[in-house]
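Each value in this text was obtained by applying a stated rule to the coordinates, not by laboratory testing. Keep in mind that what you see is a predicted model, and the values were worked out from it rather than measured. Cβ atoms are built from the backbone, for glycine too; each structure is taken alone.
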Structure P
Amino acid sequence: MSSPSPNMKLPTMFRTSSLKASYATGLGYGPAGAGKTRSTVTLQQHGFAPFVIATEPGETSGLLSLGSEDIHGVVVTSHEELIYVVRELKKKPGKIEYQQQEFGSVVLDSLTAWGEFPLERYMQLKGWKDLHDSAAGKDPRGAYGYLAEKGRQLYKELFSLHGHLWILAREGLFGGGDEALFAAPELPGQKLPREAPGWSDLTVRLRVVAGKHVLITQGEGGSPGRVRLPRDMPVLPTRCNQDIGALFKFMLGDKSMYDLLVPDKKPVKVEAAK
């Protein structure tokens, strides 16, 4: 084990009671038609001025449901280009800015489509046409390790943005065999689908239940879900209205947002720990 530098200083001690979040970070996943892309509109409605980074293929990059809105964004086609855009967005301290225009939040739509970028790059570096042919000595496991490494790099960059972060992913089914099937963010490989839900302050599943778009805020049957809240905040029920802007404000301590998220229930209070 290497010795610390003689010029190294001990980190400053702090109290957890002094911690206060300035920005919310969230991951939302769900099947087609669950309202994932459209949920960006609620950020606009709550004054968070979203900037969309689109990774989905196609003429409209999957953003057609935002066609009636006036939301800014860019389309990226590689991991390197995405990192370059994120670094540009955080270039000015305390701001999210792109081409001299300021924003309050960043939306990645989607993490699922981004997952193909590192795999394509790995194949390019190896000179492969695909991951799973029968070429002698070819081991595709290295590609998924490369993907996991790039995923952690991406999250590190995104989490250093000076604003709210809303990451979207398609829903996939995992498990099987001795393990029950469960829904989780759809990503290539086995590592990232299990790691990604734990990185942000909230992970919610977007669904349509009885014709209504809802957020699932707690884990169900192995499917990840949770919302980190400040102390003394009311407990959210498992199903809430699909209002991400209100949820972000609620996470930052605005109790008035409870009625937008759960209009038909009285809040359950949580007493501060003694």
Structure Q
Amino acid sequence: MATKGRFVNGKQELYESTTGEVVLRTAPVHFHEECCGTAATNFASPYTGFQSVLPGNTDAVTYANPGYEYGVVEMYAGTDNNDTVFISRLETAVSALSYPSLQVRLAPSLVGGGIAKTAFGIGFCTLAGLVKAGPLKQVASEWTTTGTDVVGIHYDSLATVGNYWSMACNTNVDATADNSGVAPVNNTFNILRVDLRVTGLTIKAHCFIDGTEVASFASAVNPDTEYYPYVACSRRDAVADYGMILVDTMDFWANRPT
């Protein structure tokens, strides 16, 4: 019986801890999205499982190529304050015990009002987080976390300090948010990544920006709950431009179920 796991040359090995016998050797689950669809068409990838989620708002998640050398997806939230759109692997939740990771290359878009009008971020949340207000919101220094459990990297134009922040909520108990010291810049891409790792009986989260770890949470979320990886964009001004971000690539990894 396999009691431990490890990665060797990119392959996942499940092995017996006493004898070292390898029980299973396989590639981990990996979904990659280049966002290179036909411009002005709705984003929905049949190849990776990533899908757009529109929770009843006048919003859009569409392929575009706004002058860049690569394709992107434009995520813009519609006519009402706090309108939110998502990209998520919606049809399948993931166990926090499967060591999931989500990495997204994104940028706020000045076309949609930019960092002055927009909130956005990535991470893992319960299904309840995929609602109009989004899984995370920061007004001044106060946080709203939607759903029982969520962990992510978030920027909010309503925050007092306009940097990327990392935040976690475990079974309705919010952690202390962590200021990354990194401020998003309009039309400038950052690579955001959130890793969930099993430590004893808890789930530890690691948050990275452009390859540098900016925060960690020792007991980030409930290990018995399933999560959806998400990219979210919210409008933060009901009378001005809609909120918009550009998403270039997305990657999701997890241990293969056994």
Structure R
Amino acid sequence: MKKILIIGLIAFCFVGITGMANAATTLDQTWSGSGVFNTKFTAGDDSETVFNTMGSVVSGEFHAKDSDDNPYGYNVDTTESKLKAHVENGIIEYRFNKNDNYEPMYGAAGQESYTLIDTAGTGDLAWRTTSNYAQMRCSNYGWQSNDQMKATGIHHIYHYLSINENEGAEMEVMADGSTEITDMSEDHWKSSFKFGKGCGCYTNANVDIVGSGNFALNAYADNEIVTDTGITVSGPGSHYSVQAAFGSGFQFSNFALSGN
């Protein structure tokens, strides 16, 4: 799985705060202006969310919660982070790390949801992630069910869901034009994952690009990958890949898949 480090220099107009959650803590923020906005929410040792944006125009909202509920006495709280962000001539970057799990029943933690939008035009991201003692879920149903990732102009969109160092899925767009990606749900459970589906929601996963560029979708699993288009890849070190170069447009009506 790729890991991307973003380093940027820009005049500071405002800076977000850090939320340290030790007991039933919530963090609610909004921003509007130009420059840089950064925020970090640490829910004890259970999860961490890092959000960065910078651009000539930036605006949005960020909400996070550590429920401090400790269900079943497993010493892992329920946590949530969600945002809606807009940028012009800049970046949006979101990372959610699940740092704790009830390992005797549900396996090790270490799951991650990551999204980057880097654009010379406009960019928008709407995303929600929750975690508890057993799983990490990215369910946007009821938050924003369509067009979670959008960009115009010359732009780069990169998104992945990883459940460990060797298993997960990633999607990447590098294009000049306009891109709309709907990815309503993603799910992790023990050693399996769902990309573009899951969370008890109907599947809503598609890509619509007008313009020229490149698209890539990759999935990695220890045992098997099953796509909603009818392709199954089986065996140790399974790898499924879609690569496309296009001159005037690209559509993928259902990219949903699962792996284990």
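A value of 19, 44, 24, 11, 2 for P(r) over Cα pairs in 10 Å bins from 0, in percent, for residues 106-169 alone, calculated from one of P, Q, R, originates in structure P.
Given a value of 17.1 for mean count of other Cβ atoms within 10 Å over residues 82-89, point me to the structure among P, Q, R it was derived from.
Working: P: 17.1; Q: 25.5; R: 20.5.
Matching structure: P.
Each of the structures P, Q, R was assessed by distance in nm of label points 7 Å out along Cα→Cβ at positions 42 and 218; the largest value belongs to Q.
Each of P, Q, R could give semi-axes √(5λ) of the Cα gyration tensor in Å, for residues 114-225 alone, but the derived value 22, 16, 11 comes from Q.
Relative contact order in percent (Cα under 8 Å, 6 or more apart) was computed and gave 12; which structure, P, Q, R, did it come from? Numbers along the way, then the final one.
Values: P: 22; Q: 26; R: 12.
Corresponding structure: R.
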